[in-house]
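K.L.:
So, here's a batch of structures to check.
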Structure I
Amino acid sequence: MSGYFQAILQGAVLTVGVSLAALLVSIVLGLLGAAAKLSGRPVLVGIATVYTTIIRGIPELVLMLLVFYGGSIGINNTIEWLAGTAWMAQLGWITEETTVDIEPFTAGVLTIGFIYGAYMTETFRGAILSIPKGQMEAAWAFGMGRTQTFLRITAPQMVRYALPGFTNNWLVLIKATALVSLIGLQEMTYLAKQASAATRSPFTFFLFSAALFLIYTSVSLYALRWLNTRFSRGAKRGAL
């Protein structure tokens, strides 16, 4: 049975890769969503509000299947339509034989990142609103631009206020990576299921996978507590 455990450990590396890639996508979308909601522009606020409302209201599994199965169909239909247009035919970049397949890794990363980007949006928005507005106004009065003000004044404090919510989102995101096993990505949950079916010992292999997830979350909590301590220097500390 040692071979099955080794395979699951290899799948655990892929799980980490999916988690980190999806986290990067969610952070980018979260910052963009928070900026849109705080911009005061009705169009941007409306788009960000629709995004966070719909994403948080649809089950993750449904979104995963929609992206994996429906995404390829939608992209290929678009390519077929573009190939039929006269201007694209003259360029020759796309032909009717051109097809795009979304790989399980890409579908998993984009879907999980897209989902948790909505949660990160609210986390970052709340963190920015927690910063006294007078600090940004003072920075502007000293001649700082908006970008400089964000990097020097807003971002460092935003990290401190956002860390508790960010921690919760990250822990849930790690566990959500188990969903990619349903679209054929051979991460550790998929391999644990395969090993269980082959040996008829589901408790052994799923317990092993659960232990690995627990290790990931424990290490993450330790690292994020260290970050919270570092960014809370000189301020009242709160537990994560």
Structure II
Amino acid sequence: MPEIQGILFDKDGTLFDFNATWGAWTRSFLIAETGGDAALVRRLAEALGYDLEREAFERDSIVIAGTVEDVSGAALPFLPETSQTALIARMNAQTADVPQVEVTPLVPFLLGLSARGLDLGIATNDSEYPARAQLRAAGVEQSFDFIAGYDSGFGGKPSTGQLDAFASTLGLNPAHCAMVGDSLHDLHAGRAAGFVTVGVLTGVATAQDLAPAADVVLPSIAHLPDWLDG
């Protein structure tokens, strides 16, 4: 493996546990958006790949790796009295304040990576505004040299725009960068951009799901330092 000089992280399901963060909140959001219509809530949940009983997302849910435009587009047929622009605005405003469940204490974890001389970045299919708000609330926004949402001008994953921008902005050779994520969108983007690809199991995908596109699959980002040392 080449020496890693930069690490680009996905956000949801990678830095923050996906279902622990978004499971219960999503149920409340669906109920609010449908006015509590139980039948409509169930239909909307099914369209988004969300299990109401488990308060958890299915492995093939559009929410896992889709952008807010993808998710709002899937929801819109069930919410005819709103517009996509208004729905996206509500989603961005509300998700910015949702308490995030950290996979591992992020402040010391990221300080440890920075102490190794690594450049760090975020590439998320979330919007940049709520992503920055969540990172700021966790006290780690300043730990990253690069933060990009799908709406930051580089596109979203699995396209390589965010990854290309991370490498070029920081003057890094893509072969010496790692893309760390919990979905195939993350890993396919990493492979296409020439990054080393690291899958983590803190989203909803299994090791078997991620293995074909990953150079390594780790239980969580907490295992990255040992992997780097190895």
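K.L.:
Once Rg/Rh (Cα atoms, Kirkwood Rh) is calculated for every structure in I, II, which label goes with the largest value?
P.N.:
On the way: I: 1.07; II: 0.97.
Between I, II, the highest calculated value is found for I.
K.L.:
Another one. Thinking of I, II, which structure, once FRET efficiency 1/(1 + (r/R0)^6) of positions 49 and 121 (r between Cβ atoms, R0 = 30 Å, to 0.05) is computed, gives back 0.60? Mind showing how you got there, number by number?
P.N.:
On the way: I: 1.00; II: 0.60.
Source structure: II.
K.L.:
Quick check: 20.2 is what I get for mean count of other Cβ atoms within 10 Å over residues 25-32, calculated from one of I, II. Which structure matches?
P.N.:
Details: I: 20.2; II: 17.0.
Label of the source structure: I.
K.L.:
Here P(r) over Cα pairs in 10 Å bins from 0, in percent, for residues 73-160 alone has been calculated and equals 15, 39, 32, 10, 3, 0, so which of I, II was it run on?
P.N.:
On the way: I: 14, 23, 17, 16, 21, 8; II: 15, 39, 32, 10, 3, 0.
Computing P(r) over Cα pairs in 10 Å bins from 0, in percent, for residues 73-160 alone on every structure in I, II gives 15, 39, 32, 10, 3, 0 only for II.
K.L.:
When FRET efficiency 1/(1 + (r/R0)^6) of positions 57 and 185 (r between Cβ atoms, R0 = 25 Å, to 0.05) is computed for each of I, II, which one produces 0.50? Write down the numbers at each step before the final one.
P.N.:
Values: I: 0.50; II: 0.95.
The correct label is I.
K.L.:
As an exercise: relative contact order in percent (Cα under 8 Å, 6 or more apart), calculated from one structure in I, II, equals 28. Which structure is it?
P.N.:
Numbers: I: 28; II: 25.
Matching structure: I.
K.L.:
Starting from the value -12500: which structure in I, II was helix-only ellipticity at 222 nm (-39500 (n - 2.57) for each DSSP H run of 4 or more, over all residues; to 500) calculated from? Mind dumping the intermediate values first?
P.N.:
Values: I: -25000; II: -12500.
Source structure for this number: II.
Read-outs: derived from the displayed coordinates by stated rules, not from any lab. Note that the structure is a prediction, hence the values are computed from the model and not measured. Cβ atoms are built from the backbone, for glycine too; each structure is taken alone.
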